[in-house]
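Chemist: Down below are the structures I want you to see.
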Structure I
Amino acid sequence: MRFPTTRLRRLRQSAALRNLVRETRLTPESLVYPLFVCPGKGVRRPVSSMPGVANLSVDELVKEAREAHGLGIPAVILFGLPEKKDEAATGAWEDNGIVQQAARALKRELPELLVIGDVCLCEYMSHGHCGVVRSRTRQRPPGPRVVVAKSAQAATAAAAEAMAQEFEIANDETLEILAKTAVSLVHAGVDMVAPSDMMDGRVAAIRQALDAAGSSNAPILSYAAKFASAFYGPFREAADSAPQFGDRRSYQMDSANGREALREMELDAREGADILMVKPAITSLDLLARARQHFELPLAAYQVSGEYAMLEAAAQRGWLDRRAAALETLTAIARAGADVIMTYFAADAARWLAEDPR
């Protein structure tokens, strides 16, 4: 039927009507709060590029998590800043690692809180990459290598590409450390592990290691489609995890590839992932919608540090309404198909939703 018989505005006339027919319901129960844990006591060190976010010592992290849980947020995900780094990522898997300490404290003080442990090595490797680094050995033609570029920007890109050719991430060696890290985290009390490294075969390796360690009930939330993104910069400041050379494009996904992302998700599902995640969230809404049609597994999305930071920066300048913009983006992520949303807005969003459910 057509206008004037059909008038879609009839159901928009009041808040009560709009709420009655709302298709997407955003609730605190769908949110996961990312937290950064560091050594020390009484430490609450602000992250300059992420207003409202701080590196927290274990005691301060417990306070933050308790407040979030009281707001109805069911889960936190932990990222660690170790006291020392090395080329074996020892801080990621040792029994007294910083995240392991935090997990024990959280489960002791807040046993009902779901604790998710990020499984990656970049925070713990001295070089800042997500896996074991190996130099590439190859024959070179005699004489100096010359980089010819038309601009300074092109020269920088060419130099970075040349540097990237000098090393590689040893995929299968890295799997052993990732699996060991996952087992260590679960033994420390983590309820769920979330591999974010983008190594091939990591979900299967972790699943096999957990099963062999008697932790077959521990679920895996896989960063199944994690794109190489410009929006990770603030996180790398918060976690002190920027690579010391090269970049991560040889293992993180090309953001132009949607079909490949679905292949990554399919492989992780077959390897035993219980939840599939897309990252970043706002720039991947199309992929979320496609994945929702393709997979029956729960889907997660990570509203990453750069997405958070740009909204905060615009709000601080008065260019947009912080609350409205944050809730609109979170609703869009849920509308696209995410069952679980990781966001630095989690605590504020829970407060706002308590005042005005949507």
Structure II
Amino acid sequence: MTGARASLYMAESIPLFALQRIFAGSASGPRPQLGPVERQTVLDALRTLTDRDADNVARGLYPLSVFAPEDRPLEHATRYVRLLADSIGAATRRRNKRPREFEARAAELAEELPDYYRRNFHFQTDGYLSEASALLYEHQVELIFRGAADAMRRMVIPPLADHFGQTDGRGLHFLELAAGCGSATRFVARAFPEARITCVDLSHPYLQAARKRLRRFDRVGFLQSDAADLDLRDERFDAVYSVFLFHELPRGERARVLAETHRVLKPGGLQVVGDSLQEGDVPGLDWALEEFPKQFHEPYYRDYARHPIEPMIESAGFAPARTETAFLSKFVSAARPANAN
């Protein structure tokens, strides 16, 4: 299933990125030329991810239903056409170096948010601050990762299942930081159908999209809040997890989010950080970490890639971290010590 998705999004990415290069002009920079070794490393990492995804279903870590498509072919095709049209605006912003360009309503929402967040991440229209952006975002991410984004997101589930020794989630309360449109939430909710999940995000439009997408899951709740300053009481959650959050934060914000995570976790609770690989995690893919911020507007990515998250997690008071890589991502899990104050 993951292999078929990869083929579909690989094919869709060709015209998308061709359009972006045309309209971005010289701002797109030289296209990286992969040698046979680099190409094989990518293919091997993708194949390993696909095999692990299937094995996790066989092991009962998550149900086969996580692979069910969410939209019909016509809906997918219509969204893709809209994404192609939107990519012209993204490329133009890139060419003109305008990473803080918002429509009126998005600009109004941005005024209430931290300065680092007021930008067009990936140069996408309205950043994370409009309904139109929320509609296209998940499709865009799948194109960036050639259909492997959802498979990477699902890798947040095994550390949770291993820590709690169960797969129904009965009696557990999870907190998801930067839940976005709810892709990772949907997988965790299917894997732990009895767990309560509170989704936090800074973006009101994205939370609204997640609320609509997850309406069938009655144990999922939503809160617009800053992950670095949570309006939540101490020691409330059994687990706190995030997927693709930390690379979009300045280093100081990363530390604040980790401190807040420690505060709201119960002693013995688990934190799982899912994000991009960092330098040295998979040496054969370090070149991809160099290229990513050149191709997309990710102002904090280079600093993230060069400063391992594991020491930061342990400095925040967590037990020694465990790291597993998954294609272009890594998942770092660490418990809050049971006797922590």
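All of the numbers you see were taken from the coordinates with simple rules; none came from a lab. Just so it is clear, the structure is predicted and the values come from calculations on it, not from any experiment. Cβ atoms are built from the backbone, for glycine too; each structure is taken alone.
Chemist: When Rg and Dmax of the Cα atoms in Å is calculated, the result is 21.7, 80; to which of the structures I, II does this value belong?
Modeler: Traced to structure I.
Chemist: A further question follows. Name the one structure among I, II that mean count of other Cβ atoms within 10 Å over residues 69-76 of 10.2 was derived from.
Modeler: Answer by label: II.
Chemist: Here's another thing I want to ask about it. For helix-only ellipticity at 222 nm (-39500 (n - 2.57) for each DSSP H run of 4 or more, over all residues; to 500), the calculated result is -12000, so let me know which of I, II that is.
Modeler: For helix-only ellipticity at 222 nm (-39500 (n - 2.57) for each DSSP H run of 4 or more, over all residues; to 500), the value -12000 is produced by structure I.
Chemist: Suppose Cα Rg over 2.2 N^0.38 Å, for residues 93-268 alone works out to 1.19; of I, II, which structure was it derived from?
Modeler: Only structure I yields this read-out.
Chemist: Starting from the value 7.2: which structure in I, II was mean projected area of the Cα convex hull in nm², for residues 61-116 alone calculated from?
Modeler: So the calculation was done on II.
Chemist: Separate question: Taking distance in nm of label points 7 Å out along Cα→Cβ at positions 45 and 133 as the quantity of interest, name the structure among I, II where it is greatest.
Modeler: II
Chemist: Further question on the same structure: By the measure distance in nm of label points 7 Å out along Cα→Cβ at positions 229 and 325, tell me the structure among I, II with the highest figure.
Modeler: II
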